[in-house]
Structures are given as structure tokens and as C-alpha cells.
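Multiple structures are listed underneath, in C-alpha cells.
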Structure P
Amino acid sequence: MEVTILTENTVYKRGLLGEHGLSLLIDAGKKRYLFDTGQSNVFLHNAAKLGIDIKGLDGVIISHGHYDHGGGMEHWQELGNAPIYVQEKAFEKKYSENPNTRKLHYIGLEDKGSWQKKADVRKLSGKATQIAKGVHLLSEIPYTTHFEPMLHSFWKSDAQHPGYELLADKMEDEQILVIEGDEGLRVFAGCAHAGIINCLRYVQAIFPGKGIHALVAGMHLKNCDCQRVEKTIHALKELKINIVVPVHCTGMRAIAAIKESLGSACILPEVGKKIEI
């Protein structure tokens, strides 16, 4: 299975663009999926520079309802007629709170191109959905790890009643992509707001007895303290994952610590990189 990073926070190659966001092209042999679209058309620009035909996809997966993962859907017409898999709660109005000023910033999905109405959008509900043989989407991630509590900086209101009182956002819309393989499970997470270890333990609960071969994930460790990062790395090592690619919101400090600890098992991300998993 080959994963090409189309959008990421880090870029080094000439002619390619980076942005705060994530977009991965996953070629699983018989199936091709786009996992997230970043916040703009950067993923399309980079695909063109890399000589990649972005059409003919078996599906587009939006990991959750934040602009840096689904903003590129404004350019949905350039993706052909691929079905778009998104958890139904991703369309709630979503906000982030600045911890210093307490001001709220809108970080949800826009619909300037009417993709939510015109494209083949398949709104998912429930904890687990199989979209193809061996391809699964998991949502409603439970908080089971003691050092990964629910974040208190995200808020939401119902998309149908935007003036309704804001509620704490438990990020129930966040989807983990799991692809089964002979070597084990390949797991993809956009931001892992619930905590990457919570996510992985959820995967283990849904697929008991199956090992995790590869993990490509934003781990949302950018602003976490050293203890949280250390506990996360310890848990990752216990899981004995063969390939770990920490992307996007993992944060440079945490990525460096993961690389230092996992060595060759950790692959550093950058726009344009192709990774065999």
C-alpha cells in the first residue's frame, strides 16, 4: 500500500506547497482513497506537480468537521464523482477557544461551492461503518486513557440551529480509517482530538486480536506538555507498531521525540513524500 502526502504542514521540495492541514492519497491496490483535503486547493496543486491523476477515486474521506481537513472540498468538482464519506456530526458549527483571550474562532466546514448539497455526500452515523471489503471508518471514539481527557477548547452548535447555545465538542464526528491487510491493520487519523492512544485502543476493541502494522496520524500533541508526550510514546512502543508517521498537528517537538524514541520505525512526513506501508 502506498501513501502520498499531498498536503501537510512541512514542505521541502521545489514547486510544492504546504499549509496547516492534511491530505493523503492512499493507493491500496484495488482501491484509491483521498483522506482529507486540507484547507484549500493546495492538495490539487501538489497532485498536479507530482503527476498524479486525482480523479478515479473510490472515495473521499473527511476525517472531521474542521476547515484544515475539509476546506479543500470547495473544489469537489475536480475530484470526479467519487463518494464523500463524512460523519453526520461534522456539519455542526464548530469553534475553537483561545485559552488566553477566551475568544471563539469559527473552525468548521464552509459550503461556498455547495458541495454538501451537490456532491455524492454519504453522511455516516454510528460507531463503525464498512465502506468496502476490509475498509472501515470508526467514529464516536471513547475516552478510556487516563492521560488523554476530553479537550476543553472546542465548542459546537447544531448546524440546523446555529444560534443555539454552544456545547462542549467531544469530537464525536472524528473518523479513523482502518484498512485491513496481511501484515495487520493500517490506521489513519486526521487529528486524533480524543487522543491517539484512545483512538488506537478503540481500534483494538473493534478488531480484537489484530495487530496494528502502520499508523499515519495527526496526534494533536503540539501544545501538550512533556509528560503527555512521553506517556504517548511509551504507549505507542507497547503497541509494537511497525511504521509510525506523525503528521500535521502532532507538532515538531513531539515529532522529534517520537523519531528519537522509535528510530527507523518513525517516518518523518513532508509534502510529496510517498510511503510504502
Structure Q
Amino acid sequence: MSDRIDDGVPQKGSGYRKGPVLLRGTQIPRQTTDQRLLAGGGPADWVHADPWRVMRIQSEFVEGFGALAEVGPAVSVFGSARTSRDHPDYGLGQEVGRRLVEAGYSVITGGGPGIMEAANKGASDAGGVSVGLGIELPFEQGMNPYVNLGVNFRYFFARKMMFVKYAQGFIVMPGGFGTFDELFEALTLVQTHKVTGFPIALVGSDYWGGLLEWLSTSVLDRGMISHADISLLHVTDSAKDAVTYVLERGAELAAAEREAVAEYAEDSAEAAAAEPA
């Protein structure tokens, strides 16, 4: 029996195909895709539906990749949006941004106020590329004035992809849930080898000390992580040390990765040569 819709009643059969989706029984729509496309008027709710969201998500990735493709070597700097300009952490953030630019790196932040603004200011004042990856929030923060390359995102996951994809390391300053989210996202990706290892520096031993103690006792003692996982974090109180660590450790990891790739290529070539003709 062919697929038909008679008198508004879906008919049985091999099914109704909607692209890659197969629909049967009561799932068969009462209108074809062409009918809905060509129908005039009607509500605009379709622009908020999940399939349309997929297109918006895709556009965010395309726009982000296009905007950042030529940024060059970069380090992502995370920290609180609530840090005031007269707080010592703000000054440290500026120094981090300046030192990164002086070392030939671009600076990537979330584009907002506080620590993000400080790092962008340090980078911009030093004449470097100051990137801001903004996010749509109910309470509008806006892009800080020291960003000279900014991209706004609707979706956190698309934004976080850009933080990781275009950075050779992370410098994490005191912050709240958003900063914790970005920090543990980075740690998880490195721990699970979903990305080539990159260095992570935490600035502020008084702020991060409790977290490190908890990881080194409660979490480690219960076998949830290993000693090697804790070593992924470098804690310091110095902007200079944080930048030096990230750049030097990043160079070491990159060299190790290149060596591993070369060894793999050599082993593959030897294995191919050993195969009988």
C-alpha cells in the first residue's frame, strides 16, 4: 500500500520519509513539507523550532571559525566579570594580557567586564590582538571597549569551542561558576586526551588553594582522579610566572606532539615497506 493521507487520516504503509527521518502511523504529518513551505501567512513559530536552531548553531560555528582562523598563537584568559577596576586582580589581569602580547600571542577572553576587560586592556594597550567571545545573557554585559576582534554567541557550547580551538593554553584568574565551568571543561578535555595537551595556570594561590587541597585529598583519596591529573594545574601568584609557564610548557607539549606524529609516520612507513608486494 502506498503512503497516502486520505480524509486527514494517516495511512499505513512503508512510512513517510522526511529527509533522513522515517515516520509511521500517527507520526505521519497531515501536510507535506512543500505545503507548509508554500502556505502563505500563519504563525512564525517555526523560526524557534529545534531544526531551525540547528542552522543557527551551525552559523555560530562558521562565523566563529571564520573570524578567528587567522588570529595566530593565542592564550585564553578566564576570570570573574565582577572584579572591580581597583582590585589587585584587575591589575594582574592587565599584566597577563600585556605580557602575552609582548611574547607574540593574542589574548582571548569572554569579552565582558572585570578580569576579561583587564586582560583585553593589557593586550590592546600593548598593541596586540585582543579577542572577545561574548555571550547572550538575560542581563546584558556587552563587549568591553578593549576588544578589537569580537564575536557574540547565543550558545555557550559554541563559544567554549572557540576558547579551546584557538588557544595554546589557559590562564585562569579568580572567578565564579562561569570560570569554574571553563576551567573544568579544559581539564576534562586534556585528561581524556580529547585535545592535544595544553598548559593551564591558576593565578591566585589564596583563591585556588582550597580547590587544590580538596582535589589532592577528598577527590584523589577516593580514586576519582590520579596524581597526574593534579599535575595538569600550575598555581602561581605572579602574572609573569603564569605567562612564562603557559608559553614554555605549551612549547614542550607541542614539541612532544610533533615528535609523536613523526614517530607514528615513520612506524607506518616501515610497516608498509615490510608488507609483501
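What follows is calculated from the coordinates using simple rules that are stated; it is not laboratory data. Bear in mind the structure is a predicted one, so any value in this text is a computation, not a measurement. Cβ atoms are built from the backbone, for glycine too; each structure is taken alone.
Things to note:
- Origin of the value 25, 24, 19, where semi-axes √(5λ) of the Cα gyration tensor in Å was derived from one of P, Q: P
- Test item: mean count of other Cβ atoms within 10 Å over residues 86-93 calculated as 18.1, pick one of P, Q: Q
- Read-out helix-only ellipticity at 222 nm (-39500 (n - 2.57) for each DSSP H run of 4 or more, over all residues; to 500), computed value -5000, structure in P, Q: P
- Once mean count of other Cβ atoms within 10 Å over residues 62-69 is computed for every structure in P, Q, the highest value turns out to be that of P.
- Label whose coordinates, when relative contact order in percent (Cα under 8 Å, 6 or more apart) is calculated, return 14 (choices P, Q): Q
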